[in-house]
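What follows are several structures.
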Structure 1
Amino acid sequence: MQTDLVQEARRQAEICNACRYCEGYCSVFPALHAERAFSEGDLTQLANLCHNCRGCYYACQYTAPHEFDLNLPQALANVRQDSWEELAFPQSAAKLFQKNGALIALACVIGFALMFAAIKTMASFGGEGFYSVLSHSAMVAIFLPSFLFPLVSITISLRRYWRAVDGQRVKFSDIRGALLSAAKMRNLAGGHGDGCNFEDEDRFSHARRYAHQAVIYGFLLCFASTSSATFMHYLFDLHAPYQLFSLPKILGVSGGVMLTLGCIEMIRLKLRSDRNLGAANAWGGEVGFIGLLGFVGLSGLVLYVMGNSALMPSLLVLHLGSVLAFFLLTPFTKMAHGFYRLAALVRDEQRKT
């Protein structure tokens, strides 16, 4: 990890530890105040526990122009971003995406869409609906390895993280507490429940919390839609296309709407936020990934509406291209932060016991 980032985060953490004004703001400060000295692993844990709500910055009396020049949200964001790059597998891909995230996401979507279009041109599948463009077996052959790769990559990354933060043997109570905190987005509610200060200036708002919830629950509904369709296909011999009031459609449409709107709101909030309170080099990669995730949801909805039109083949290859790009880029994007944050919450539950 970059030594200068760690040293600056350590300097600021030591000052915060002496002040203790922000103790009730979020989970970071009880964890920070439990330490007397901060190793690199301690700072990595604090950085991934931080949700960048920025309330501590606006409450702090030691920010610039004070000589202490505290900016704890940015210091932890820089360490957090650096930890994702250092712990990722493969590491070089994470570093490359953070520098050129938006361009890489766009290039992958277009490239994979052209690949699917070429497959369609070279082969005639003769199936019904979407399967007339790409057969079910072809989709499985392409997407199954693409789904397994991020699982393997993230598993390796989380093992590295757990060793770095000196994680202990995990108990069920640790996982339960972490999941409850994540489900409620407790650390985005602010120390007094008024919300966070992510938008520019110091206004309190729950907008970021609700946007995150829309994205995560929308994504989970889309995943449940795909899973239910898989079970229906293999266990009950019920093949796509499915009707509107079937389980895959109900889950998929509702999830797609939540995912799309949540991503639009997150980009809006990022455009209104103060970039000086986040990781210095991460803005482009974060916006690029949120845009990719939102496009997955939006293209799926458009495909559903236009599924019986002459545009269906073109819309399908574009949607499949975005989904494939999403899967393959997940370990190197902000999507991975959800796994790191959950691991940090589990580790924090261990600290409390």
Structure 2
Amino acid sequence: MFTGFEFTPHTIGYFDVEEAGWGGISGALGLAGFTNLDVVRNPALSKAPYIARGMIEQIIPFSSETMEVERTALSLPTKIPVRRLDIRFGKMSLADFFDLNVGGTDSHYQFLNWVVDNNGAWDYAADTRGYTFGALFDYEDRHWGLRFAEGLMPKVANGPNLDADVARARAENVELELRPKLLKTKDTALRFLIYVNHGDMGNYEQSVQLYLEGQTPTPDITASRVQGTIKYGFGFNFEQELSSDVWVFGRWGWNEGKHESFAYTEDNQGVEVGGLAKGTHWHRDLDRAGVVFVSSGISKAHQAYLANGGLGFILGDGGLTYGRETIEEAFYNTHIWRGLFFAFDLQHINNPGYNQVRGPLTVPGLRLHLEF
């Protein structure tokens, strides 16, 4: 349930309550690119409704010129300054504002896989459900934008509780967005992301070494955790309009891979490319269809940790015959009536969990979406 209130045209409050339950296929374990972004992968969490987002937005105009925009659940103004600073503070999901993409972002209308809808190598600060407390500063001009966010990190990997001591645990995220006209009148967006996480994280190489020295019965990432450890990474994101109803899009991501995957998924490098189309040509303007390919990998240190029997918060089954995890996904989302949509989704996955002795597997899916 999304709610919002405009105190003034430039000061808006947002409050979102949601409920998510069940555990997904195999309890959401065994895949870096899990098949359903909306699954909450901790069965111990309460399934009662909870506050997902609660934030204040302050828009500071830097020009008198305005432009019209479409209202969304997280952006109520319909007319905004062309040049502006947008400040948000409170409980939020960083993925609502960073690494957005015309084709791979929204699991309610588009793809379902969580390394399709988000950059898998971006270990963005969040609790188990995907939210953090933070501050966001977003400067926007007509052809470019620059945003920065500081957010709280979880106390433990994939943990439900955030660490409020920013002196020892926090996350910085910076994204530059360029909007050139590479194909004359067609829209283009290029996004460059840098993130740095500080937290109580372990080291894969040290965990394996402790195991080889006989100090732990198996490699244990928790045995090498040090408060204040730094993990960093980069991302690139593009979208290109080909016509008024067809786009191509893609991502590339990388993180240093020495320190444990902590908040999102076990992914150290990945590439994604796909296409999205509206149903305009077959007289179904609100229908959407898309296809995408994703290839993900992990670092040598991460491979050695899993191969020697180590467990992460998603992966680990006692051994590893390494191979890149590759995913193909296709969907068709059809408009039934008013706010009612129905979609069919199909995913094919090779080397699930980066293990050549697993899979391949094919996962069909159905989605019913109702909004009012």
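None of the figures in this text is laboratory data; all of them are computed from the coordinates on show. For clarity, every value in this text was computed on a predicted model and none was experimentally measured. Cβ atoms are built from the backbone, for glycine too; each structure is taken alone.
Could you figure out which one of 1, 2 the value -1500 for helix-only ellipticity at 222 nm (-39500 (n - 2.57) for each DSSP H run of 4 or more, over all residues; to 500) was computed from? List each step's numbers first, then the result.
On the way: 1: -23500; 2: -1500.
Label of the originating structure: 2.
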Highest-scoring label, criterion being FRET efficiency 1/(1 + (r/R0)^6) of positions 15 and 271 (r between Cβ atoms, R0 = 30 Å, to 0.05), among 1, 2: 1
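Here distance in nm of label points 7 Å out along Cα→Cβ at positions 23 and 239 was calculated and came to 3.6; which of the structures 1, 2 was it taken from?
Working: 1: 6.6; 2: 3.6.
Of the options listed, only 2 reproduces it.
Here Rg and Dmax of the Cα atoms in Å, for residues 135-342 alone has been calculated and equals 18.8, 56, so which of 1, 2 was it run on?
Of the options listed, only 1 reproduces it.
Once relative contact order in percent (Cα under 8 Å, 6 or more apart) is calculated for every structure in 1, 2, which label goes with the largest value?
1
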Among 1, 2, which structure scores highest (criterion: mean count of other Cβ atoms within 10 Å over residues 151-158): 2
When distance in nm of label points 7 Å out along Cα→Cβ at positions 7 and 39 is computed for each of 1, 2, the largest belongs to: 2
